[in-house]
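Please treat every number below as a calculation from the coordinates, not as lab data. Note that the structure is predicted; figures quoted are calculated from it, not measured. Cβ atoms are built from the backbone, for glycine too; each structure is taken alone.
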Structure P
């Protein structure tokens, strides 16, 4: 992140905070800021009536809550009234991780800056990029009077067909945890709350309300839960959102083991657990097993945490001490993030959208992955005639659907309602107004660039044959609430690419997808660029990458399979189910690239992979062991362009059957011919196994294999080191 962008983001944050300063002295309790947040919360709760406590543990869903509050209801995700006499602020909640969402334009005319997909941010392998995005969207949320962003999606990509993969941060727990933690830090730097979600194992959208995700404890601790644990340690989110699905028999939002034992006992989490919208199934069981707040109450079968909870407290099924703890946790989250003492402004504040757009553009550029560049066709230079084909590239770039949908600055050139499916009520196929065609023409004024929509393969092939280069934009739309039907490009786009490539040997394919797709045409296409859902400045970012203004530096945060049957599950489980059913995660903790190594399968493109317009070498590797595994080495840019590289550290115990695991990484930017000494320290829990008998993490002493790599399959620089035995708390 450049100093200029950092300064702009800081300015936006300060602007948003300023509007609330006048309210602070009036509403903040007369308790020293240095006082422990939980102690402050307990003192406030001690002054509450039973009615006031109950009122804080369930929230409204504004679109269905007309007349239920005397305060203004902003069309959005959630609303919890405050308690003015005690200084408890009114809370308004908005989706999500990619910007201040406005699905199906609930708030007419309200726009926000749209980041690229979280998967694109993960591809940067740069926590600073993730944090900058969080700072920016958090500042806009505060300026729009939202107190809580339902951000922080960190579910690991276990299945390539998951409709929400684009909202998450890939398949590796270390990468996902660090990136989510940084994003949460950024959001909360604005003194608002960020959630982390969906706790846990919400790994497919099919059957998400009824499926039972089944996995052994050690495997879950070493994978999905480790991602949450790292993100919570780094970001300290004010709230954790529990998931729709069951985990090993109990719904996640009434799962004693997940909420009470892992999150609150083992990890010492102090904030509050909120439900997902429509994820509550009980009163006493949910409250006793760790749920602190029912969110979007109108979407549940009953408002469990109102009259039913009151009855349970009165009858003793739920202790008053537990109710107090629920409210204390809620207030602790508000206090620790600074929101309690700095409520959001009462009126909308101006937002520097032009400056914020640069943050979105930088994130898109850092996350775009160059997968293939045969013959160094890119960067584009000296090309006289280019034809751009398909993907609605003449008007914009695709975005993912669902609760995270941002209605971006600049308008929506394409918006297609759904006629059926689980997402039809709240999702539309939506494009951001950032045309790659327009951006390429601006970047290459001396080149004639034409457009063909790609509906007619023969016409597209003919246009390609008459140009010096063809660029096919191929799209795959994904959305919350339903999984993609298969991993092929839809609408006959594979056939379109085949036809264009047959007519024009210099064909580049730019993918705008929610995750990995199959590429049956790969051998016949010299250039492939994965642009993900690149956000509201995606067209400009794509043009900057393709013309060389920006050197590509993204790395895959997710494995691209060669065939569907390489994955543990080749299709969503339970498409025909209407009642609860099991999904057995047979891969255990060997998610993504670990599964491929374990099964000795060669993917189409491995985790961590990505090309550049320059080259990097690793030299003079030294490794030290003992209590801590550390590697030190020199990264050298051996090419002729400035660029960024991502050295990756993989480890595994020598002689074990455990696949190598990512234990460290760092993004490094270098000018041509320059080098830098880099030191990576392995995350100790990656070296360890989770021992349920301990219980906790156990590093078995002995010899460990170490690989300094460009991607998860690279074993060009390997060595061994002795590591001391050790144990760590859960």
Structure Q
């Protein structure tokens, strides 16, 4: 430990993140007294420990760790309670007004026309109950009708009749928490316009004028880029230059994801680094050509400042997403290092950037963008710390163009390999896929992006005031076409996309902690991190998967048996629930058998009684599934059908049916959200009166998430947006 004491500071952001993670995974929201008092006491005790034991290593380690974990817990609690409450949205069509914050264009499905979605702020509902209410403090997303061609711009005040819905519940217990994401994103929900949009006022308020002007600029740039480059190339070019990624066709997204090139479509550190590299190279060349400045000014530091200013402008233009913010903080640290003559790229700079981001936005540690971006950069910095000397000797021995080419090819391959291997388990956890050929694809695509596509993109932005951007956009489009074609080819190779089951949260935590252990230490014990990474990556294959899943509204039922996933029922959110189930089980969904049974006989439907009643068996356990009930539960199930059933599930209310079994219906789903049912596969029927809870385990979404501010009440209800009190 003494040999590594100078690297102990690198664990500061890890401890902060662990404290925030502990807060986010509590099942009961702590009161202000406990949330502030306990961390304050812990910080005080840690400070005393540091003061009394500063001469020894372990007291310093324990004291600093306790202090950082407590601070991480406290900043996470503060970030949560800074957010406005989730409002109650009208459940029927309502007249509403609001101010346009942004306009998004999404690629249509199956060659359909692109869909427009507006993000609204300050929304008001025109109903008797909402008369005189304050404007919503959260944003709303409104999908515009396909036949509505009304011209909209950020800052415009609009009216429409719309139907809204709150953020959806997780598709299964432990699945993606959309409500938590919406809570921290400031979103109240989404909906669709029932009538055409009417523009009431085209001006912007003073509060949102700057943001509106930036959005207008992005809209104009997007239109000009896609006019010069139609189809997929224009959509990708607009993504790289303005951050507008919604218009990229679905097939292109799928090809990029299957080939391991999806990071090229998400503006992040790679794009910001290339932009700043182009700007710094241009600035240094300009200063070198200016002899008077080259002899008197610190041209290297000034060029870095110019690159940072351009990077800030690019980050603002593309929407200030988290990966760009992380890279911007790293870039600022690098510019500061250049100014004071220190090493630019170091693991300490990454730790500083991570610490600042965790303190400012602790909720981001739960997102895939934060985890993948920091994992990739950490692996690159740590990898080149180990291999940098060998690469430097290899470069110094270069004696010709072939040797130089081999050096650069080796660096590119090593960069792709390090970043890809570091993010591979995270992609497994969030997307359920593994791309075996990502190194080959990135070996070609990243150099194209670095030396062709992004420099021409910067030239196009510079030529836009002169209306000459087409001369740079056309060659840029040729390079993008090559990358799109490469992604399509790699995506169609055999085994280009391997699916894996759902990774539990503890498995992902093992991966991230193991990666930190591997990259932040220098001694041989760093290799212990590989054991943790391996355990996390293997966790999906040792996790006991549920036998039955029930959707959050109780309308859909899934049965997982013998390597098959059978799905039946209807749900408003079926378009998102079924893909989430397929990803969790790494299986394609199949319909329930109709009037027959599956080949193994584990699931049979309509063979003996009602055609809408199915029987699922697992060993000696049986479950009755009522997938459709036109009587809405008023006609009970016969007693002879209920006999011998450990659990009875219905998409409608069960009411008086099957009182002796574990009963799950639409009402239980309304109260508890999505439900997962586990059946033990015993060979004998147990004593039902004693052991029914031992053979049927039901895990609900509400039990896992608990009572937290972002967990909406049953039915998705929020806090009523009360009107202002009348003045006297």
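Across the set P, Q, distance in nm of label points 7 Å out along Cα→Cβ at positions 298 and 386 reaches its highest value in structure P. Computing FRET efficiency 1/(1 + (r/R0)^6) of positions 202 and 490 (r between Cβ atoms, R0 = 35 Å, to 0.05) gives 0.15 for which of P, Q? Working through the options, I get structure Q.
When helix-only ellipticity at 222 nm (-39500 (n - 2.57) for each DSSP H run of 4 or more, over all residues; to 500) is computed for each of P, Q, the one that comes out at -16000 is Q. With mean count of other Cβ atoms within 10 Å over residues 122-129 derived from the coordinates and found to be 26.8, which of P, Q does the value describe? Computing mean count of other Cβ atoms within 10 Å over residues 122-129 on every structure in P, Q gives 26.8 only for P. When semi-axes √(5λ) of the Cα gyration tensor in Å, for residues 370-425 alone is calculated, the result is 33, 14, 12; to which of the structures P, Q does this value belong? Checking each candidate, the match is P. Taking mean count of other Cβ atoms within 10 Å over residues 138-145 from the coordinates of each of P, Q, which one would give 20.4? Label of the originating structure: Q. Consider the structures P, Q: one of them gives 20.1 for mean count of other Cβ atoms within 10 Å over residues 450-457 as calculated from the coordinates. Say which. Considering all the candidates, the number was obtained from Q.
Hey, log10 I(q)/I(0) by the Debye sum over Cα atoms at q = 0.09, 0.10 Å⁻¹ derived from one of P, Q reads -0.78, -0.96; which structure? Comparing all candidates, it corresponds to P.
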